[in-house]
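Multiple structures are listed underneath, in structure tokens.
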Structure P
Amino acid sequence: MIEDPDGIWDFINNEVQKEWIEDARSEGRDPLDDLWLKTLSKRRWSLEVVCVDEIELDPRIMNSVNVESGQAFMDALAKRSQEFRETIERFASVIWPVIVKSENFMLVDGYCRYNTLKAMNISRIYAYVGRSQLGCWLRLNSRGSLK
């Protein structure tokens, strides 16, 4: 787990971004046109403990279907989450933070971790939270306090 904001920025922009670029390509989207990817290098990142119930899920992701296999994301997620839960219970494995956007607390990475921990009734989890200047303003105005 990375605590230093500069270290989180490096991790997101040099490691995780590669996966997201490949995801965009596999979904037939041009990564250069992806609004989320365009904002990554401009965001300030922090490690925070967040309430699971505050995290929003992207309905486009939750309702997606793998074009090649025909499998619904939610079905694959249920299977992966069960396997992950067994791993956690059997081996007490380390769980990396999920990744969320601050402006709407939308989950952008870590659906399996989120789903598994929520099913285990874990109420607070670690998250890398990416903030933009606009995001801070939106969160302040929608929740009444800056988090």
Structure Q
Amino acid sequence: MQRNNRIGRSSGFTLVELLIVIIVIAVLAAIAIPRFINSSARSKEASLHSDLKLVRDAIERFHSDTSVFPPSLDALSSTIAPSTGLDATGASVGINAPDFHGPYVASVPLDPVSASGLNYSVTAGSVGAVSSSASGTDSSGIPFSSY
């Protein structure tokens, strides 16, 4: 009979081997975690850029068809022409229903950063302008209001 040369020694990992593995995992985590921490914020910012472009294009198509700006953002998703729109001064102007070719968007998106509605201007000089309702700045330091 041959005896096992490892008498009294169990098979497994030594404490030093386990510590090395833990250190390697910690180093990898220290490299990877910072890359993913802001990924949610960056995806919301990208979504905001996309949503603003979509809504601005819809406002432009509405204006091109009717020669007025929509009275509210909800008019962009309407299947029925609103009775009035806004001219560049913010004055209410009647809409010729056959000129309306809506809906211009399926639904008006919410601001993904603030989770509330987008800001829509009906003030003279900026009628038809849409902007983010989020306050503060994005991950690059750019104010959301300037998007």
Structure R
Amino acid sequence: MYTKTRTNIHNFNFHLVWVTKYRKPIFTNEIYVNEMKAILESISITNGVTIKNMEVVEDHVHMLISFPPHFTPASVVKSFKGGSAREWFKIHPETKSKLWGGHLWSPSYFMSTLGDMSKSTVDNYISNQKNTTPQEDKKVNQGGNSPRH
């Protein structure tokens, strides 16, 4: 879907994935998952980013996002990762001790435009994250049949 602003029309869709530090399982219950989703939704509104789909699982986050062309992908990632870690530790300071160095997120991330796969493929993949065990997810990713973490 095209977005029209005063200065441009754009259709940017990105698949964004990032993991917790050392893939430590932090979002281990629905309350934690929903709190992180609310934090990320708030950040998206503040920064003018549209979240089209999102899933938070134990040790990583998947998002299908769109943002105006005057934002850089790196600045969008920085907003999500930095802002969410700050807000998370305000709500759950006890989780900081579970993470080496007190960092919530790994410094790396995966981001892809949807030119190399259809939007519906990524959308379905994100929606089915909760139906996949970590072992199944690793097998699928090693086989190259879905987006990589």
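Brief remarks follow.
- Entry that produces 19, 12, 9 once semi-axes √(5λ) of the Cα gyration tensor in Å, for residues 47-102 alone is calculated, selected from P, Q, R: Q
- Read-out mean count of other Cβ atoms within 10 Å over residues 15-22, computed value 13.1, structure in P, Q, R: P
- Among P, Q, R, which structure scores highest (criterion: volume of the Cα convex hull per residue in Å³): Q
- When relative contact order in percent (Cα under 8 Å, 6 or more apart) is computed for each of P, Q, R, the one that comes out at 27 is P.
- Entry that produces 3.3 once distance in nm of label points 7 Å out along Cα→Cβ at positions 31 and 111 is calculated, selected from P, Q, R: R
Every number here is computed from the coordinates shown, using simple stated rules; none is lab data. Model, not experiment: these values are computed from the prediction. Cβ atoms are built from the backbone, for glycine too; each structure is taken alone.
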